[in-house]
1. If distance in nm of label points 7 Å out along Cα→Cβ at positions 93 and 133 is computed to be 4.0, which of 1, 2 is the source?
2. Can you spot which of 1, 2 the value 136 was calculated from, given it is volume of the Cα convex hull per residue in Å³, for residues 109-300 alone?
3. A value of 57, 55, 52 was derived for Cα extents along the principal axes in Å; which structure in 1, 2 was it taken from?
4. Looking at mean count of other Cβ atoms within 10 Å over residues 13-20, point out which structure of 1, 2 has the largest value.
5. For Rg/Rh (Cα atoms, Kirkwood Rh), for residues 29-124 alone, which of the structures 1, 2 scores highest?
6. Which of 1, 2 yields -12000 for helix-only ellipticity at 222 nm (-39500 (n - 2.57) for each DSSP H run of 4 or more, over all residues; to 500), as computed?
7. If relative contact order in percent (Cα under 8 Å, 6 or more apart) comes out at 13 when worked out from the coordinates, which of 1, 2 was used?
Structure 1
Amino acid sequence: MKRIDSKLPTVGTTIFTLMSQLAEQYRAVNLSQGFPDFRPPPGLLDLVERCLSERYHQYALMPGSMPLRTAIAAKLAAMYDVVADPVAEITVTSGATEAIFDAIQAVVRRDDEVIVFDPCYDSYEPSITLAGGRAIHLPLTQPDFAIDWDRLRAALNDRTRLVIVNSPHNPSGALLSRADLDRLAEALRPYDCYLLSDEVYEHVVFDGASHATALAQPELRERCFAVFSFGKTYHATGWKLGYCVAPPELTAELRRVHQYVTFASTSPLQQALAEYMAQHPEHHVELPAFYQERRDHFTALLSNTKFRLRRAAGTYFQLADYSAISALPDVEFARWLTIEHGVATIPISVFYQNPPATRLVRFCFAKENATLDAAAERLRRL
């Protein structure tokens, strides 16, 4: 058989899958992969059960069901004062990762440059590579994980096709402010490039902060694909539903890709979410307090350990410096912690092209308090 010349020769099984497999093998408390261990809202599950028993079994519209796109538009208006046309500007996708892939394939061409900020989500670069583009990695500053504006301005050029930002930021939990988005608009102004704004943790922000969406910055709005996640908002990552909001011209290009990737996402789930969003708009409003209680509970549990915590401003991830515990590189430390001490985590170096000389791991605190208690009991023994 002819040897396959891989389009992604450097890509293997993701660290998230590997660490979850390791956690299962050694019966470790799994604080690695970013999924909650609690159920979606009961009212939403009731609606899903009802929709499964009714007529929602055939293909949804390719861009997403009209009731769901209408509910999304209403939420954007209520939360951010953003007007988005559900017909021409909102597309429902099979998870935010599909939306990211579709946006990249829609606009990136061979030899285009795409700027990403490290540490960054691991799906960005493979999608860029498959489109024939080249990822330009710019490190965020330490210890605050902010954009280095001088480095960004130096990297931008006429070959820059796309810039990808992520706020709230996985893995650090850092936030982009409205002032940051204004600076980003200023930096991009001279260039004919697009913006992909990954905002999947939009409702997981803490300490009274508000999420700043790129859609609310007028200059960025004109060139922006903004990506969101139902899985993150409704504790249902396995449903794989997300959406992208973009101007009509960009949406049309994204849909050209989307229709040949998944065509349409699961019909009964779309109907149930549309009804739940209309009936319970308070859910996403209350989500910051829900997750802040878990963040504060987890950080309090680790306050007397040898871990040094960098308090997360958003997301449901907590970074921890383990340099007082071990000199192992972070990938080896994560394996050692899982196998020998029964807590699975994610090493931060995997989010970088060129990892810095830090000793950081990421814990997921989207867990029941009992799960966090069990993990903390093991971590306190270190």
Structure 2
Amino acid sequence: MRVGIVGGGQLGRMLALAGDDLGITCTTLDPAADSPASKVAPSIVGAYDDPDALGALAAGADVITYEFENVPVASARLLTSRGVPVFPPPEALDLAQDRLAEKTLFTEVGLPVPMFAAVGDAASLHDAIDAVGLPAVLKTRRLGYDGKGQAVLHTAGDAAGAWRAVGEAPSILEALVAFDREVSVLAVRARDGTTAAWPLVENIHRDGILRRSTAPAPGLDPALQAGAERYAAAIMDRLGYVGVLAVELFVKAGGVLGNEMAPRVHNSGHWTIEGSRTSQFANHLRAVTGLALGDASMAVPFASMVNVIGQPPRDAGAVASVVGATVHLYGKEPRPGRKLGHVTIVADDEEMLQANVLQVRSMLSDA
């Protein structure tokens, strides 16, 4: 089976590595000749909207997927028009690129969300403030990730600065939620409609960037797991979805609120490579190629993932020597705030996990 992947970043790299174990050949398309995925799989160098590059990818693939949600929807539809299945479907990609459409979908499937309102200009921002209240966060409807394209408003006087901060682009104003913690549910849906889900993951962010994830999320009511799985399944069924879907949730008294979704494999699921019987990458490939899904249960009692950000570890060997630790470096040039890799830590008990996570974090410059 041949899978074409739009995007050659670290997610494309890990998909290609998972493909090797399944007998699946992955080819990536990326503008960079030295993309992380190009070091482990064949790569086509070209823009994501280049018809010739897209045609070359389609010609060498039985199915197409993508590794980031800002792939041009027109490109996904062009690939479909070439007769190659594209999963997740372009409609899911289109919806996930618009925060207003995304929140609307959540409400339609019964997933509670923070109060929100559309913002098209400076005047409508003031109307949105009246409707939503303050404090609130202004987010561009399209693009934006790792905290980019967002501005927090505490008073009405912050409106002008916030509008400038998001580039005066069409946006959505959301009530700023006082939540207890953030979790994500990762689920996968096969071509035949069967689904599987991994345990809920607790995520820790700083400066808008995911720093670490822990599975299973400590101390959560089991009912939250079941509810999160139902919401994810409802979204996937509504979209005729195929592949891995990540849904980020805020946990607060009384249940959860939907934050956002990613129609792809996700940073908060990297722990599944060592911590799950079937990783998110293997199950994504199984889903899009029509294979039966693998077991998504944990292979170990506890797992955590720590992102390597900004600078690689000074001594990767020392990090790897921590009990239960596995180092994944993506081959990217260091840059402040850039995800250069991750470390997975697995353990038989929660106390040992936390101790070893602290040891790993002490060896990284920005964890």
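1. Values: 1: 1.2; 2: 4.0.
Source structure: 2.
2. Numbers: 1: 136; 2: 118.
Value 136 for volume of the Cα convex hull per residue in Å³, for residues 109-300 alone corresponds to 1 out of 1, 2.
3. Numbers: 1: 57, 55, 52; 2: 56, 53, 39.
Answer for the origin of the read-out: 1.
4. Numbers: 1: 16.2; 2: 23.5.
Top value of mean count of other Cβ atoms within 10 Å over residues 13-20, among 1, 2, belongs to structure 2.
5. Values: 1: 1.03; 2: 1.09.
Ranking 1, 2 on Rg/Rh (Cα atoms, Kirkwood Rh), for residues 29-124 alone, first place is 2.
6. Working: 1: -12000; 2: -9000.
Computed on structure 1.
7. Details: 1: 25; 2: 13.
That value comes from structure 2.
Read-outs: derived from the displayed coordinates by stated rules, not from any lab. Bear in mind that the values here come from a model prediction, so they are computed numbers and not experimental data. Cβ atoms are built from the backbone, for glycine too; each structure is taken alone.
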